[in-house]
Structure I
């Protein structure tokens with residue numbers, strides 16, 4: 001084979017058939033694509049040292065050290081806490097995230113949860129399936145989103161998109177972030193920066209959009225749920241270890257909270273028999289907030305484009321900074 005025509009090996013560590021189908025559709029001809037189940041140690045030891053590029057959701061220290069030929073590792077999204085970026089940095093391998101359409105997917109999922117809970121749709125649907133027609137009874141327990149105070153913990157890419165939609169719905173929007181946002185952004189969405197404690201205490205709806213760090217691990221527990229407004233809604237589409245699932249269950253069971261929408265857990269998957277999943281005022285989804293057909297095509301195209309940037313001698317997009 002002519003050396004100039006050598007294909008570049010990109011290894012995807014997600015082996016689901018649908019993902020393989022999408023990748024196959026968008027892969028440029030100059031790339032050789034391989035799919036790897038990281039649980040297969042033998043295959044990992046054989047394939048990772050050959051990889052020019054890797055796309056993953058997790059990567060251990062031992063797996064990172066196998067990447068002797070790698071030029072770029074990309075997270076298949078934005079939450080890279082399960083990827084050993086420190087070891088990659090020490091090895092001189094850049095790491096990047098793939099945010100394409102993630103903010104749109106997650107923010108839409110957040111409002112799907114909020115609106116579903118506010119209008120009690122699971123219980124309403126079950127009632128109608130059983131032949132019920134309680135037109136005024138269901139109105140009595142349903143609520144508008146307009147005029148509510150929505151608190152956003154973490155105003156990064158996703159948090160900003162949530163703020164945009166919340167403003168469009170006519171919400172008062174509070175935010176807490178380690179960074180103060182530009183004045184023009186605060187004016188555009190009528191944002192008010194407040195302390196974490198104030199956001200917890202004053203929000204009718206509290207939604208988390210933070211990475212998993214020592215600062216955010218366990219940031220919402222029984223004390224925080226108790227300080228939330230009676231009848232408030234809790235939403236978490238960020239990372240499971242940021243909140244206590246048992247404490248959330250207690251707050252819901254007591255009637256203190258109106259409802260909760262949860263897409264992330266610790267561990268994942270959570271125990272299937274956890275009692276929180278039996279509550280009618282809980283919307284639970286299996287870590288799918290960002291996931292849509294459109295987003296999958298967008299991130300896979302963006303990953304190949306980022307590989308091409310490296311091959312062209314350019315800096316990859318959306319690099320992870322190691323401080």
Structure II
């Protein structure tokens with residue numbers, strides 16, 4: 001397998017810890033653990049750091065001086081891309097959808113502190129945004145690199161194949177892994193990584209947006225597997241999804257807010273209402289509906305998002 005053959009720039013602090021959530025486990029009558037990818041070290045931490053290690057290595061290899069990316073107004077990925085690009089001496093330019101909280105709070109405040117150029121576009125079509133990146137890049141006249149929303153392409157997904165390998169080396173078997181599904185790359189990488197490194201583990205993606213994630217995840221898994229030189233016998237039945245979007249992307253849901261409060265009260269840990277809160281609500285729903293056995297080990301991926309917590313909830 002070719003995972004180690006792809007260039008990677010060390011941006012985070014790995015491995016991130018895994019620990020048992022004792023109070024939550026007692027409440028749900030199942031062994032619930034948490035993978036602290038909110039502690040990846042760059043910015044306020046989060047899952048995008050693993051993807052950016054591969055993506056920005058590729059950008060550097062191609063001589064990029066400017067890095068573009070996109071997302072919603074409070075995108076965790078966009079903020080972390082700006083932080084990583086700054087650290088590596090590249091200029092970040094964020095072209096974000098003019099949707100949600102655009103004031104100087106949350107991730108917008110962090111981007112301001114980093115002196116990041118932020119452009120808002122009034123569009124729902126990312127094709128318009130990628131075209132604008134090309135227009136600005138040509139105008140600047142320097143080598144530039146485009147990172148898709150969420151860093152979710154095949155190369156970025158390798159970050160979570162690598163995370164599955166890391167989990168396999170941390171000494172516990174997990175029957176179920178739970179993560180937020182917001183753009184597809186984290187779920188695709190974990191699901192592919194589970195097939196390669198975590199036999200017997202089932203990965204569940206909690207959808208926080210209204211996108212065709214069955215098709216998106218399957219395509220990303222196959223493309224990432226092709227990069228690694230393995231087909232891994234990828235099938236649709238490897239993809240387990242649950243709709244937790246609620247009233248809409250970046251719109252808090254009642255069950256998501258309950259999950260945020262429960263984690264804060266019981267474990268002193270903070271989730272966000274857009275991604276991890278809704279994903280943890282999915283774990284709670286599965287437990288309450290009897291989806292887990294009492295002896296199961298369930299791992300929740302805390303993918304970060306602290307910046308958005310101060311803008312949306």
Structure III
């Protein structure tokens with residue numbers, strides 16, 4: 001299905017990934033309805049196209065409010081979720097309520113309103129710590145290390161069941177670390193803000209050289225979202241979306257310092273947990289096999305280092 005001249009409802013459309021996707025889809029001639037309660041999203045992220053879209057401050061936990069907004073949609077893009085991987089011991093219901101239950105509510109509203117096409121933002125963390133790196137979509141078993149990853153995998157399973165029982169179609173995206181302007185958390189966001197506050201020292205979670213992961217710039221990510229959706233022929237299409245390399249946290253710190261024109265910064269490593277991880281549930285190594293999406297004609301324009309450098313520049317300006 002081409003994403004042109006369609007009515008598209010985007011949950012979490014005022015968030016980091018969502019707002020960039022809104023910009024892209026508006027430019028493709030679509031009618032966009034953003035559903036966001038602004039708990040994490042920001043209305044200013046939509047300033048580029050505010051007069052061209054419909055914004056609904058609707059809580060997905062209230063299906064009766066969502067249903068009339070959803071009616072008549074051709075496609076739903078479900079990005080709304082609690083994105084925080086690192087949560088405290090007393091917050092165990094956070095991802096159950098924010099991710100699993102809200103996804104269930106959305107699927108029920110889609111079923112009852114005869115809306116059958118869904119794009120869903122999942123995560124590379126569903127793989128846990130795979131023995132096959134780069135990791136393809138066919139890898140298993142999937143053994144998540146965090147409640148966030150477990151909730152996303154639960155959503156994938158539920159969406160798949162709805163597709164086969166109720167004749168829906170979905171494209172699900174397992175993202176690498178997505179970075180770029182408008183990001184509100186993550187290692188580059190954290191480093192830039194720490195160095196603005198103190199350009200002489202940088203606290204880094206974990207043990208040197210830190211975890212090693214893949215990073216994708218938001219412009220590449222949005223391109224991958226659209227390309228996979230338009231070209232997938234599967235009832236349940238699952239696609240890794242990332243770059244073709246990985247870098248460690250020490251390298252990220254060096255790149256950020258270089259982009260901020262800082263020298264001789266004192267790195268202060270916290271030591272981390274569980275063999276040097278930044279936090280409980282952190283994945284030490286992540287590199288996705290993106291051959292499936294490349295086979296449809298897409299590839300990222302930036303590698304991980306380039307994406308980190310570009311993001312550091314963009315966030316420093318902001």
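Laboratory data are not the source of any read-out in this text; all were calculated from the coordinates shown. The shown structure was predicted, so the numbers you read here are calculated from the model rather than taken from an experiment.
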### Query
Given that Rg/Rh (Cα atoms, Kirkwood Rh), for residues 25-112 alone, derived from a single structure, equals 1.02, which label among I, II, III identifies that structure?
I
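Just checking, which of I, II, III has the largest value of Kirkwood radius over Cα pairs in Å? Don't skip to the answer; put the middle values down first.
Numbers: I: 21.5; II: 19.4; III: 20.0.
Top value of Kirkwood radius over Cα pairs in Å, among I, II, III, belongs to structure I.
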